[in-house]
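Asker: Structures follow.
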Structure P
Amino acid sequence: MALYGERGFEQTTVAEIAKRAGLAERTFFRHFSDKREVLFSGAAALEALLVSTVVTALDDQVPIDAVVAGLETAGALIQQRRDFSRQRQAIIAANTELQERELIKLASLASAIANALRQSGVREPAASLTAEAGIAIFKIAFERWVNGPDELDLPTVIREYLSVFKDVTARG
């Protein structure tokens, strides 16, 4: 992260990252397929947490509330690393290749959520629509949180944006 901040993503090499971390390049590639993955390495764990929380929440909540419960849980985890999130987001915002990778990650999360909803009995198109709406809520809430004042709480912003979403869809 420091190298990306100092030199920019494009100018930073794997050799420099490995050297800064006190590793051989070969060791770097045991953990990451390329230098982009340094920024996206927690995606699988985040997805697993999100999906398991959604499935559990479906026991007593409607699908959109279950999805947002999962997003709030993920948000609480992300909240603990606010400085990292801000650095990461600045690096991604400065590079179109990374922006594309971020969108792929969000699409993958939506797909995983939709699949979990379907496996829990939510039919199509409701499963896909609910998952996509949840990710849209998260994306916009995250942007506000990461660029906002320090006192903002990500899970709270996610819940607020769900309320806005419900208000907009209820009024038509």
Structure Q
Amino acid sequence: MARWEPNARARLQAAALDLFAARGYEQTTAAEIAAVAGLTERTFFRHFADKREVLFANEAAMQAALVAGVADAPDGGELVQAGLEAVADELEPRRDDLRRRASLIASHPALRERELIKQAATADALASALREHGVEAGEAEVSAEVAIVLLRVAFERWLADDDGGSLRSHVGRVRGQLAAVR
């Protein structure tokens, strides 16, 4: 086995997406994912708690980008917008894999449930970042929940957009649509 090769985590994620697409999510095992990636099953479980988590492992980086965007925003600036733009920058290069991932998640109730759990955790992290930036608790909570819905809608539209529009532009459009309703 080529355990010494770099990027074991990324190789496992790529192998999982390929196998889930070819064989189906339920029919694919962690051992098969590891084998296709040229790694051991033990290595798989060093990186991921289960085969579902291989699809959600990058959520931590997305959440970190969101929180960092808020933390780095200037006082009096658009905190939520800064966080959403940081997330867009994090996700933009992975569009093709994210399309495959989204399709897979949409077709499995257990994966959709895990996605919702991750979104709730991201909203909590955003609310905490907003509070740390001086936003009142109630306002931070509402802003975070709305931001996650806005991001989800913009993300889905971005994935469906074959015209090459950026995720940032979709976030801006959805945000504008929300503002127009007020």
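Asker: Of the structures labelled P, Q, which one yields 22 when relative contact order in percent (Cα under 8 Å, 6 or more apart) is computed from its coordinates?
Answerer: Working: P: 22; Q: 18.
Source structure for this number: P.
Asker: So mean projected area of the Cα convex hull in nm², computed for just one structure, reads 11.1; which one of P, Q is that?
Answerer: Traced to structure P.
Asker: Work out FRET efficiency 1/(1 + (r/R0)^6) of positions 32 and 56 (r between Cβ atoms, R0 = 25 Å, to 0.05) for each of structures P, Q, then name the structure with the largest result.
Answerer: Comparing P, Q, the top value of FRET efficiency 1/(1 + (r/R0)^6) of positions 32 and 56 (r between Cβ atoms, R0 = 25 Å, to 0.05) belongs to Q.
Asker: When you work out FRET efficiency 1/(1 + (r/R0)^6) of positions 16 and 120 (r between Cβ atoms, R0 = 30 Å, to 0.05) for each of the structures P, Q, which one comes out largest?
Answerer: The maximum falls on structure Q.
Asker: If mean count of other Cβ atoms within 10 Å over residues 112-119 computes to 19.9, which of P, Q did it come from?
Answerer: The correct label is P.
Laboratory data are not the source of any read-out in this text; all were calculated from the coordinates shown. These figures come from a predicted structure and were not determined experimentally. Cβ atoms are built from the backbone, for glycine too; each structure is taken alone.
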